[in-house]
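Visitor: Take a look at these structures.
All of the numbers you see were taken from the coordinates with simple rules; none came from a lab. On a predicted model such as this, the values are computed, not experimentally measured, just so you know. Cβ atoms are built from the backbone, for glycine too; each structure is taken alone.
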Structure 1
Amino acid sequence: MGPGCVLLVEDDPSLRDAIEDLIRSIGLEVRPYGSVADFLEAVPPDAPSCLVADVRLPGQSGLDLQALVARWPQAPPIIFVTGHGDVMMSVRAMKAGAIEFLQKPFLDQDLLDAIQLGVERDRVQLDEFAAAAGYRERRESLTPRERQVMDLVAQGRMNKQIAHDMGLSEVTVKAHRGQVMRKMGARSLADLVRIADRLEAPREG
């Protein structure tokens, strides 16, 4: 993955240019847009990213944009900037997951700090998404019986209990569990349980 990308939605050309220059000064890519409509027509970056948006925009507002982006399989963290924000607007934005709500004029460093936090959060999110996809692919390589053993192990069942539940010998269960560990890339029983929990989490997309 690259250093990161900032998606900037700001209708004021002079402020948009100034924020763009500021972000580029720390080595991040910037993709500027003048409206929500322009932003929605663009292809999302294939890199860790965060979204910096004005609250008041022509047409759809920044809060409308936040609601739309929240439906994406991998929604980037969002930072709001505004010259007209009020307490209720800020509370609504933060409750919906915004990581910062900055009043204009804001300090450059405050915005940069929020952007660095947003990009790192998205980097973690992308890593987790890729790991989950890899686990699902590995799980497809398991036989139906191995999947059953994995599910029972994840439920905390002991080998003897699994053998009883499945009508198998304990030796056979141990062999299946070993195959499951190998195929899933689990280093320990605790690791296998963690992987199983990750697979049970709501799927992105």
Structure 2
Amino acid sequence: MFTGLIAEVGRVLSLRKRGPEATLELACSRVTEGAKRGDSIAVDGACVTVEKLSDRGFTAFLSAETLSRTTLGDLKAGEEANLEAALRPTDRMGGHMVQGHVEGVGRIESVRPAGEGAELVVAIPGELMEYVIPKGSIALAGVSLTVAQQSGSAVTVAVIPATLRGTTMANWRPGRRVNVETDLLGRYVVAYLKGLGFARGLSLEDIEDKGF
């Protein structure tokens, strides 16, 4: 489990593809403090498992599933990636509950200055929109953000200066692909309501019919 608060920006040392799989090596320092083989680290919002630790950082194995569902296969040596170590029970929950299970890949449509921060419009897969609500949470490339508004399959988020400085977001440009994970609680609520037969919405009459 993660919070979407990026601990540091790491640098890709190599991405070695072996058929449908790959090995990713990253240079970093903070997220590997106290880490051991088998620990989880989120790379641009995708949870990976530490295979090896070194003085420079860590190496992780990328399965075919990870490569097909995330942007990790796009990474190149020298590029930067958002990193977050797994949440400890004693840590502060400053962002929102992020699993590191990427649901789809979105694309940056626009980046506009907003004071000292920025406003981003991101097109996300249409099937994820039912889990997105204004003022709700969404993770883009592992960064916990608040939805300002939504229109069609586009989501607008406001990014504060501290987030621009502490993540890769200052370098985002239109066309960039980003990993998307919607709010965990929202997904469970929608799934539960669908299980009760409320796929098309919920009214007071529906609630009464179910005995609530």
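Visitor: Of structures 1, 2, which gives 23 when relative contact order in percent (Cα under 8 Å, 6 or more apart) is computed from the coordinates?
Guide: Only one of 1, 2 returns 23 for relative contact order in percent (Cα under 8 Å, 6 or more apart), namely 2.
Visitor: Taking -17500 as the value of helix-only ellipticity at 222 nm (-39500 (n - 2.57) for each DSSP H run of 4 or more, over all residues; to 500) derived from one of the structures shown (1, 2), identify that structure.
Guide: 1
Visitor: Now a separate question. Of the structures 1, 2, report the one carrying the highest value of mean count of other Cβ atoms within 10 Å over residues 22-29.
Guide: Top value of mean count of other Cβ atoms within 10 Å over residues 22-29, among 1, 2, belongs to structure 2.
Visitor: Additional query: With distance in nm of label points 7 Å out along Cα→Cβ at positions 62 and 190 as the yardstick, tell me which of 1, 2 scores highest.
Guide: The maximum falls on structure 1.
Visitor: Mean projected area of the Cα convex hull in nm², for residues 94-133 alone computed as 4.2: which structure among 1, 2?
Guide: This figure was derived from 2.
Visitor: Let me ask you something else. For the read-out P(r) over Cα pairs in 10 Å bins from 0, in percent, a value of 8, 29, 22, 14, 14, 9, 3, 0 was computed from one structure; give its label from 1, 2.
Guide: Traced to structure 1.
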